Structure P
Amino acid sequence: MLGTLIKNAKLILPCGSIISGGILVKDGKINAIFRDEKINTDGDSVIIDAQGLYLSAGFIDIHVHGGGGFDFMDCDPEEYQHIANVHARYGTTSMLPTSLTSNAEHLKLLLETYSTFMKKEDFRSRFLGLHLEGPYFALNQRGAQDPKYIRDPDPKEYMPILKKYAPLIARWSAAPELEGALDFGRELLKYGVIPSLAHTDAVYADIVSGLDAGYKLATHLYSGMSGMFRKNAFRYAGAIESCLLLDEITAEIIADGIHLPEPFLKLIVKVKTVNRIVLVTDAMRAAGTNDTRSKLGDRKEGLDVIIEQDVAKLPDRSSFAGSVATADRLIRTMVNVAGVTLPEAVKMLTINPAKVIGVEGSLGSIEVGKIANIILFDQDITIKLTMVDGNIIYSSGI
């Protein structure tokens, strides 16, 4: 099988350095890494001249609801491919399709639809498991989640799901302070599913207890979370302060520059450090479109939303309703607003999420033997080429 040699690139390596060179891709994996002076341009490879573009591992988005006018909650396997195609244009080569709070029947339909889709062999972005966001949330922190579906964890509901569908589920977000949430977290761990704390009114003691039950990932830090409050004149740390304080917790952040403006981004980077931050889009169906009105969740019963000022909102503007960001925008925001270096920003969207979901052995960095999920982009983080499993699935101007 012919290989693909990408030369004249600026390689962003896992150590954080950038070198001039290229890679050889064979059989869907990175076969070799070269510096410019050592590149072997033998006749057995297709040669791509990167012309000085940056070469990075493909972005891994572990929280994405949809894009291109489609949502995973529509439960149409044909549309899942369209969502993947849209995000591949912006550098996402792997993702966790994400649900919204729903009734039990709709959740099972999502699981069955995802199972059907994963039997296909030609999808263009690697789906690494579902992220179930809800329905076990604090009502006061629901954000744009539909309140009629919010409830406490019930083993009569979640145990049959875990027994049948656990291999399809990568993570499950819940509020750790709810009755039964700690037992729920422990059961998730038994089945290899990552518990993630989200839409929570927890205080410090709740978060500490949640850590013991496996809640070591904070879903979209700041969004849908309690902050410091007073009771009888005493101050109590909410979920936000607790997640910042506890080193064991990895912070997932929506780095669109709107959900978290500059001071918050800089604070998170300063406190959590680069290694404990994962960037996510939290993209809803309007991502990658010019729509001004849309639906959050499935198109029949989802919530109406408006798109203005580059973000999705509920019509009364009481809450954001997901983002319309794509992965490239997250990198630009972190570099231009949060002030991190390009390799640091890339790390937060490649190897860091790979480690969180346990796929760092095969994805997330430019290393020999890893799957060739590769992107090329310019200094403005405009994606020029996306490669999945060694196959070029998007190319523009190269």
Structure Q
Amino acid sequence: MRFKILQKDGLARNGIIETQRGIIHTPAFMPVGTNGTVKAMTPEEVRQIGYEIILSNTYHLYLRPGHETIKMIGGIHKFINWHCPILTDSGGFQIYSLASLRKITLEGVEFRSHIDGSLHFINPEKAIDIQFALGSDIMMVLDECIPYPADEEYVEKSIKLTTEWAKRCKEHFEKQDTYQALFGIIQGGVFSDLRIRALEELLKIDFHGYAIGGLSVGEPKTDMYKIVKDISPLMPEDKPHYLMGVGDLIDVLHAVEHGIDMFDCVIPTRNARNGTLFTSQGRISIKRSEFKEDSSPLDPDCDCYTCRNYSRAFLRHLYMCREILSMRLNTIHNLYFYCRFFEKMRQAIAERRFQEFKKEWLPVLEKNFYQESNDFHHSLENY
């Protein structure tokens, strides 16, 4: 994997990540395909919209159908019929969410499946082996995702554990002759000094890219923005910077401003299934009665399949009837909106007008935030 910066506007970066399966233009958004599928979409549709990379989840694919099954069939790309790059997370976040079902030690994590209660054990070496079997293009080290709130003493012990696991992941990774890339994950809670110390230790190990993990887990937005502002400029300039699990476009603008290149989140797809849609005029809850007889397109400035063919009234009707087509049409639109947003943002950086872009979009993204906040935040469940 190679990373090249094409243009900078302040700390905002427009670049490309070159992989064996294709180029990823950055800043990039990765739709989440937890079980190897972006919900309600075919892989061909996701690609046609314009996405160059998706994320799949190691924890879920390990439990079912099993990484060995996927390997036997020919790897994750063949298994799901997606022939562009795939990033797999290590499963650390999902294991973190199983607080009552897992036990963490220096050796690894023992946990019970949320599916059938069966007992499993994953250590850093096994996390790498699972991702090798899947055949993803970008792999993540096993880490402990720190909960919020957490006291400084706990966080300090946790980052030592994550650093040790990162070393073991890298050592095991290097035993293979592979085209795959491996990213390190910077933990440290909301403590900038501990984040900096964690980054310094990861730099000694040397990874293909670096991710900021453990944010968007309940901490105030101001804390998230401070951590990104403090840490991203210290990450190696010649390697990708990834902010894990963050996809609120307001957060994206703040993160890109400080040098973040990669994002993933369930917001566009989960919000779509819950009837919350992103438009050039603000966020819309399609379930609202005001749209019952609205014959206009969802977004008059959008040329996605949904907006070209269907009215707000029809989309509301589908949602109120809980039709499967509602999920599909809403998801098509939200993914299209996100893809075009990132394209426009990359163009703004290339033309050195990112601040103008940010100033233009923040009021739009904030519009209807309060009246839709319950729907919006309900959608931020763990995937």
Structure R
Amino acid sequence: MDLSFKEGVLKAFEEKFGASDGVKCYFAPGRVNLIGEHTDYNGGHVFPCALTIGTYAAAKKRDDRKLRFYSVNLDKTGVIETSLDEFKPLKDDNWTSYLKGVMWAFEKRGFKMDRGLDIAIYGNIPNGSGLSSSASIEVLTGFVLRDLYGFDVTNVDLAVIGQDAENNYCGMNCGIMDQFASSMGKKDNAIFLDCATLNYEYAPVVLNGMKLVVTNTNKKHKLVGSAYNDRRRESEEARKILASVAGIKTLGDLSNEDFEKHKDAIKDPVVQKRAKHAVYENNRTLTAVAALKAGDIETFGKLMNASHVSLRDDFEVSCEELDVLVEEAWKVPGVLGSRMTGGGFGGCTVSIVKDEAVEDFKKLVGEAYRNRVGYDCTFYVVSIGDGPQVI
């Protein structure tokens, strides 16, 4: 956590909304997913961790029903004002829809905000990077509401409410992973989550002599209204067919062998490929977590590589920029594994790199990327952090 962002958001609050007496400051993290991509809405397993970068807020209740929002990152949009009587699901199309969506989702559950709110936010997650700035904002908003209004909800509830807001207010048909990773983060641990049941366990990420390096393509991805929702539809089509022939509830219920036995029931080759990824990626994740628990980082890295190939070829959510980063990472001695992370079509890769190879990794991958793509990528050596907190 970077306390200069706390100071920055508090200063912004004072400038935009007046005195800061009684203002409280909060933080919620972004996330990176180590393996298990596009499995969350397919009833499979994921393995994300919270980061020490995220979104900061300064907030204070008002004496009326007004809502006032300000983002330091989007200063040109200024203060956006609305009220508790003006929630418009699927119609609010600026950045405040993530916050208003959470307020709306709370109200739907009977948690009424009796008074309005002034809130300023300031994030250090690169926008459009695929490190879940939207989930970070949603969890942050839920955490602020719980604290200021005394709502009786758990951190798991915050994840579910955040997902509801993104699905049904913002129109982005995401799974639960991003919000869960942000709300349930634990320092130095990844979260092994069964998305069908929300059963989870923490698994220590012990990278002795290694670092987690996130590399940003600097190609912004926008998932709402994009191919992401198509992938969900195709996956659901496959699930229905396989449910009728294999008696499963979710694609996450299938072993690789079961899938191979029944896959020809899916006549559309594209839909069949989507299902193959969901099934194989889920089983890869189970194997990868077992390898990590056994201290076998080498096997974990190889499974990360296989995950990228499947996302590229079967689920087709990669892009030239992500593929270049991964291909170049695989060439560098000391890289144990590298894959795209997040929804795809841009955003970031995540790599496990030996300490002594980190500088070479940045230099070699950075130069090759510039030569092949025409602009620079950005590197972040990241740490695994805790979930939301008052700061």
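Computed from the coordinates by the stated procedures, all read-outs in this text should not be read as laboratory data. Just so you know, these numbers come straight off a predicted model, no measurement behind them. Cβ atoms are built from the backbone, for glycine too; each structure is taken alone.
Source structure of the calculated read-out (distance in nm of label points 7 Å out along Cα→Cβ at positions 128 and 168, 3.1) within P, Q, R: R. When distance in nm of label points 7 Å out along Cα→Cβ at positions 32 and 328 is computed for each of P, Q, R, the one that comes out at 2.4 is Q. From which structure (P, Q, R) was Rg and Dmax of the Cα atoms in Å calculated, if the value obtained is 20.3, 62? It traces back to Q. Given a value of 2.2 for distance in nm of label points 7 Å out along Cα→Cβ at positions 56 and 72, point me to the structure among P, Q, R it was derived from. The value was obtained from structure P.
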